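S.K.: Pasting the structures here.
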Structure 1
Amino acid sequence: MNVLILKIIALSTMIIDHYGAIFHSGTEIYRIIGRLSFPIYCFLLVEGYFHTSNVKKYALRLLIFAFISEIPFDLAFFNEVGFIHQNIFFTLFLGLMTIYIIDNKSINLKYVKYAIIPISCILAIILAVDYNIIGIIYILSFYYTKKYTKLKRFSVIGLIMAVTNFGAYILQQFSLLALPIVYFHNGKLGPKNKFLQVSFYAAYPLHLLLFYVIKSRFLF
């Protein structure tokens, strides 16, 4: 299972999750399916970090789409633009910067590396990013277990996620179902070009904007 297939699964389950949250808030099956998405994105973020030729460009791309997506995100979920809750790109950006600082050998001050994790968790709370502290923990669990054997890696990640999920609502435990999917990642990228790359990023704000238009035009 290559990176492209994982991206398609993550995007599809995310859209299903958002569809359920926006149009069928009382139907849990959409949210259960949607729990698969974020762990896959966390895995892809860490893989992207280790394979990118330019982490700063990667981070900038996440940040740009975080700001592009914020208005569609607010409108789709809250019907107004505000700072109640920030979209998933901010979570991914924060997680990426955290592992970059931890991994950066040019930063010699140990206290900076020790402090970055609690600082990131505090920022996740203050900024109210999607998945909050859970998002940072998921990303770090994939990062710190990168060199483990596959079976050990996913056993440890599964335990961390299961414990962490107790801090969220009960359906979050279904996120563990994403691990068997990621387990079969074959280390290959699959087809890759700029169009596909931008399309996967752009799909996030575009589907939220579409959902908002449908909701505002036909449901109110």
Structure 2
Amino acid sequence: MNALATATRVDKLETVLAAALERDGYLLLRGAVPEPWRQGLRDAFDVGSNHLWSPPRGPGWRHALVDLDPVVQRTCRLPALLAVAAQLLGGPFFLSQVEGREPLPGCGHQPLHRDGVGTNAVAAMVFLDPYGPDNGATRVVPRHLDSGEPDEALALIQSGEAGDILVFDADLLHGAGLNRSGARRRSLLVSFMPESQRGGQDATRSLRSVRMDTREMFVPRA
């Protein structure tokens, strides 16, 4: 563990939610972001999308550099979000990265894929606008339906309102949809990693345009 890290205790997830998370590999936290924070997050996204990124980014997406914004940082530490991450990771972890992403009109479709193979990572999508099948919402294959190979017939398209947070095991099959309507679908993509992965993540900070302090360590309560 990082000797310089500040340890923050994380409460356990409610039993019913923990069971659903174990079964499906994801939870959708409705209205998790306080309403007074939401416009500030949208503003941070729009300001951050004007920054130049050091690494190349995928075409068809608007990216936003947001990791120094205080409201973004508070959002990454919402107790409900941390509780889900703690349940999935099962041990000390840290906030590795947060960035903004938005599919441009007519763009955004991703094949079903797994982000966290071999890393035991947790991903969270903080939705800043209403989202659904028309503007490129995320689709996921629940863990209990996952046959090992991508199967679009098993994918569930998420839908909801600004302030919802989708938290999932990064090994879960998932992918963004096509933004057919052109309506805005801004989101924050948050990554939590086990403390054992800290060294590798620290070594790639500049490549990932990470500017925030990542030394805080989150420790699940027994």
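Just so you know, all these numbers are worked out from the coordinates, no wet-lab data involved. Not measured: the values here are computed from a predicted model. Cβ atoms are built from the backbone, for glycine too; each structure is taken alone.
S.K.: Of structures 1, 2, which gives 2.1 when distance in nm of label points 7 Å out along Cα→Cβ at positions 38 and 126 is computed from the coordinates?
M.R.: Considering all the candidates, the number was obtained from 1.
S.K.: For distance in nm of label points 7 Å out along Cα→Cβ at positions 150 and 190, the calculated result is 1.7, so let me know which of 1, 2 that is.
M.R.: 1
S.K.: Distance in nm of label points 7 Å out along Cα→Cβ at positions 78 and 102 computed as 2.9: which structure among 1, 2?
M.R.: Label of the source structure: 1.
S.K.: Upon calculation of distance in nm of label points 7 Å out along Cα→Cβ at positions 70 and 86 from the atomic coordinates, which of the structures 1, 2 produces 0.7?
M.R.: Computed on structure 1.
S.K.: Can you say which of 1, 2 returns 2.3 when distance in nm of label points 7 Å out along Cα→Cβ at positions 118 and 198 is computed?
M.R.: On the way: 1: 4.4; 2: 2.3.
Derived from 2, not from the others.
S.K.: Can you tell which of 1, 2 yields -24000 when helix-only ellipticity at 222 nm (-39500 (n - 2.57) for each DSSP H run of 4 or more, over all residues; to 500) is derived from it?
M.R.: So the calculation was done on 1.
S.K.: Which of the displayed structures (1, 2) returns the greatest value of mean count of other Cβ atoms within 10 Å over residues 62-69 on calculation? Before the final figure, lay out each step's value.
M.R.: Details: 1: 18.5; 2: 21.2.
Between 1, 2, the highest calculated value is found for 2.
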